[in-house]
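So, here come the structures, one by one.
Here, each number is a calculation from the coordinates, and none is a lab measurement. Model, not experiment: these values are computed from the prediction.
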Structure I
Amino acid sequence: MHVTGTSSLAPSTGFVAGGRTDLAALARQFAEDGRVRIPGILTADFATKLHGRLKSWAEWQLVTVLSGAHREFDSAGMDALDTVRRAQFDTLVHETARNGFQYLFDNCPLYDLARAGMLTDPVLKTAFDTVRSEAFLSLARAVTGHDEISFADAQATRFRPGHFLTAHDDDAHGKGRVAAYVLNLTPDWRPDFGGQLQFFNAHGDVAEAYVPRFNALSLFKVPADHAVSVVAPFAPGARYAITGWLRAGEETPAS
């Protein structure tokens, strides 16, 4: 993965040498708002390559909450369900959303796969290695002001029409989550296609919303009330991203 404007690294990381000139301004904005969006985080060629890989990726899992527990399903298999069975599933998902926290989207758990030695796709592995790299973490520390950030986890996400993530704050006891990141990888996305990263104020109003911008990195503090709005049924494709948390403390060994 190619991050514009960090210290130079070995060629295998794909970083571009040189420093950003906007770090101070980005840090001020994060300090004031608790969030910031950084454009042009990757070189254009790798951003396009990574988007293409996500678009062609076939091993997505559909994730949601059912009966109070996180559930994972083969996405292609769920797409093949007959109309009646899929309608029953969607009804359960939507009932949970009406009454509390809920999500419905496709993911590829890069962090879990890598720790199990199963992340073998070269493009996705390069993406994972980048958000784990010292250069990426240094950029995150400089912008957020949190020097205690020690590692990042990661997943690839695909939000298709009807997918969403309801309001929550990402706080999880014992996880060491300092900030969250979203690296959007979908070109030509209009605001009315949905899939916006929304931030809420104390009154429950949308204080700010980030339309998915290709090759832009969003950083925001944890906890912070936010959601991803429903992707519209007329959206021409999916909203792709690499997302995760910037975390403090020691990383537990993979089991």
Structure II
Amino acid sequence: MVAARKLQRRSARDREGAFLVEGRVVVGELLASELEVTDLFVASGSDLGELVAAAEAAGVRVAEVPESVVALLADTRTPQGVVAVARLPASSIPDHATLVVVLADVRDPGNAGTLVRTAYAAGADAVVFGPGAVDPFNAKTLRAASGAAFHVPVIRGVALETVLETLSRRGIRTVGTAASASVRYDEVDLTAPVAFVLGNEAWGIAAELGAHLDENVSIPMPGPMESLNVATAGAILLFEAVRQRMRV
């Protein structure tokens, strides 16, 4: 249990190659995925028979512990009686990828998790977290992703320069957003392989990164707001790609 609690820190997750997952729904998604789950901690007296059965069938170590122990492992104030330990996936951008999301500097766990969930819903082939982005496997990001991070390849810890080189070599265009861009997001062809590059919540895409993208597009905003929430902007781009591809 002590070793598992250390996984609340990113440095420990990186060192041990493992992460924590909490909550009935998200742990259920984890057990239904192809990720390797090593341990399941269940609060005594919890009505979690289905999760326990699924874990035992998969060869996961199950420990019934006091509610206070689960609370120590959980990130939320009102844990749902279950926490799992899983191995970090060794993911890479699939060779067949035609729709990728790159989070360059997205640092809010809620935004990042929402983008992973949206990417999965839109059929994206991978989500890349740049070195300046939040950890996709921290508790808040995982909750916001609602289990999607277990089903779509999530790549982390790779330099953005390397990511852009890989995308270019595979013929995947890189598209970012900029309010000053003269081309609207719905005026570009998104039926071909494309990667949407999303920047920081406050300052957007850094100038040096934006200069290396294939194209920047704008999202029209007739109202008085200067910018959109990054998760909203990402959703607009992803489902415009879905819309165009459904018409082909």
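Match the computed value 29, 21, 18 of semi-axes √(5λ) of the Cα gyration tensor in Å to one of the structures I, II, and report its label. Attributed to the structure labelled I.
Comparison across structures I, II (criterion: relative contact order in percent (Cα under 8 Å, 6 or more apart)) gives the highest value for I.
Given 13, 38, 38, 11 as the derived value for P(r) over Cα pairs in 10 Å bins from 0, in percent, for residues 111-198 alone, which of the supplied structures I, II does it correspond to? Corresponding structure: I.
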